[in-house]
Structure P
Amino acid sequence: MEQNPVIALHNVSIYHSRDSLREVNLKSKRQNYDLVLSDISLEVYPGELVYLIGRVGSGKSSLLKTLYGELPLLEGSGWIAGFDLRRLRRKDIPYLRRRIGIVFQDYQLLTDRNVYQNLRFVLRATGWKGEVSMREKIAEVLHEVGLRNKEYKMPYQLSGGEQQRLSIARALLNDPQVILADEPTGNLDPAAADGIMLLFRSIAERGCAVLMATHNIGNIQQYPSRTLRFNTGKIEEIDIVSILGC
C-alpha cells in the first residue's frame, strides 16, 4: 500500500523573521522578513531519515521553524502531519506540535525540575490527565531512550548525551509522525553523538520520519541516508554515498 508523505512542500519560499512577529500581512512581508529559500519542493515519507546540510545561514533552521509553526509559510503550499501550513493560525500551533516532536541543540530542558517532572509537564500541557497513564507513558519513553532509573535526576546531574536523550524522550511523548531535529549532536562528544544517531535511526525504522539539520559529516558518513544540501537559496538532493565514499 502506497504511503502518503508526512511532509509535503510545493513551490515554497521560506522567509526569516526580523522580529518576533509571526503573523504578518502578505503585503508587508518584505518589511518584516528576509527571503532565505525560494521555489522549494520536498516530500518526506514515514520512516525516512533525512539530513539537511549546508553552511550556517543557508536556511536549514528557517525551514525547520516554518515546519513547526515558528515562522509563517507565506508562499507556496505546505503540509506537515496533516496540517496545512498556509492556513495555520497561532491557536493551531499547540495541536500541530502534538503530532510532531522537536529536538534542539541546546536541549531546552526545565532546569528546575527533574527528569520525570520535565516529561510530566509536557504531558499535562498537551492534554494528558490521568496520573497512571502519564506515569506509564513516561516510563515507556525513558526506556526507549535508555534513561530508565533516571526519573529523579536533575538535568545538571545528567551528561550532555543524557540531556539530549531526555529531550528526545520529550519529543516522543505524543507518538509523533515527524521529529524535527536542529543540530542534535552539535554539543556532544563523538561517543555521545554516536549514541544519539543510533537512537534517531531506530526511531525512523519504527516509522517516524526524522528531518535533521546537521554539520556533523562524520555522523552522516557512518549512518548514510537521504541528504538535502542547502546552497544559494535552493535545496538539492545529493548522493551522499558517492560523495563521501560511505
Structure Q
Amino acid sequence: MAGAVRTGVLERITLIMDCLSEAPGYLLLEDVAGITGLPRSTAFRLLSQLTDRAWVQHDAEGYVLGPRLSYRGLSSDFEGLRAAARPELIDLAAATGMVAHLGILRGGFIDYVDRTGAEGQAGVSTRIGTRIYAPESASGMAILSWLDAAQVDSVIAGAGVERASGRSELNRRLSSVRRRQGIAFQDGSTRPSGVSSVGAAILGDEGPVGAISLARRGSIPVQSVSPLLLRAADSTAAAFRAGHC
C-alpha cells in the first residue's frame, strides 16, 4: 500500500514538472490543475512542496521551473561554497536574529542558494531558489562593487533588465558601496516589503564567487553588523580556498 501511494505522488509530481517544462512561460495554479488534470487542492499542495525545495519558483506571475534544476549541472565549486558558508550563516543568524543568505551571481541576477535564521523569518519571504535582479539586492551590489565598469555593464546587459534610474545611478550607488569597504545596504523603508538587507562579497582568487547577506523587516544597524558580515565573508572565502588546495 505504501509503495502504491508513493508511486501515485511521484506520478503527480512528474505531471507537474512536465507541465512546467513544456510551458512557454509562467503558469497560474488554475493552468497547472487544468493541464495535469489534478484537483486544484492537490496541485497547490504539490507546487508548494516543490517551491519550498526550489524545484519550482513562484511569484506574482505564477509558477515556473525553479533554479535548483540548473544548480545540479554546476561544478563542485557550488557545493564547496555552500559547505564553506554554512557555519558562517548559522553563526550570523544566531548573533543577529536576522535571516542569513548565501547568494551567487548568475546572468545578472542573484540566486539564493542557502538560507537560515528561524528567528528573523517573519516578514522575510525569500527562500532557497529566490532570484533577484542584482542591483536590487544587497548581495548583488556587494558583488558588483568588486567588478570593473566593463564587467558591470556586461552583467547588466546580460540580465536584459532596464530601470528608469539608469547606469549613472547604479554607478553612484556602487561608489558608495566601495567607500564602505564593499558593504552593500538596501533600505527597507524605500521598499514595499519593508525588508532591509546588508551584504558582503565572498572573494576568491579571481574575484567575487558569491555573497553573504542579512535581512529583516525594518531597519538594520549597518555599522554594528558590518564587521560580523565581513568576518563571515572572509572566513567563508578562506574555507572555500582550503577546500580547493
| query | Of structures P, Q, which gives 3.1 when distance in nm of label points 7 Å out along Cα→Cβ at positions 99 and 139 is computed from the coordinates? | reply | P
| For which of the structures P, Q does the calculation of helix-only ellipticity at 222 nm (-39500 (n - 2.57) for each DSSP H run of 4 or more, over all residues; to 500) return -9500? | P
| With mean count of other Cβ atoms within 10 Å over residues 35-42 derived from the coordinates and found to be 14.0, which of P, Q does the value describe? | Q
| said: Taking relative contact order in percent (Cα under 8 Å, 6 or more apart) as the criterion, which structure among P, Q has the greatest value? | reply: P
| said: With Rg and Dmax of the Cα atoms in Å coming out at 19.2, 63, pick the structure among P, Q it was computed from. | reply: Q
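Taken together, the values in this text are just the output of simple stated rules run on the coordinates, not laboratory data. Model, not experiment: these values are computed from the prediction. Cβ atoms are built from the backbone, for glycine too; each structure is taken alone.
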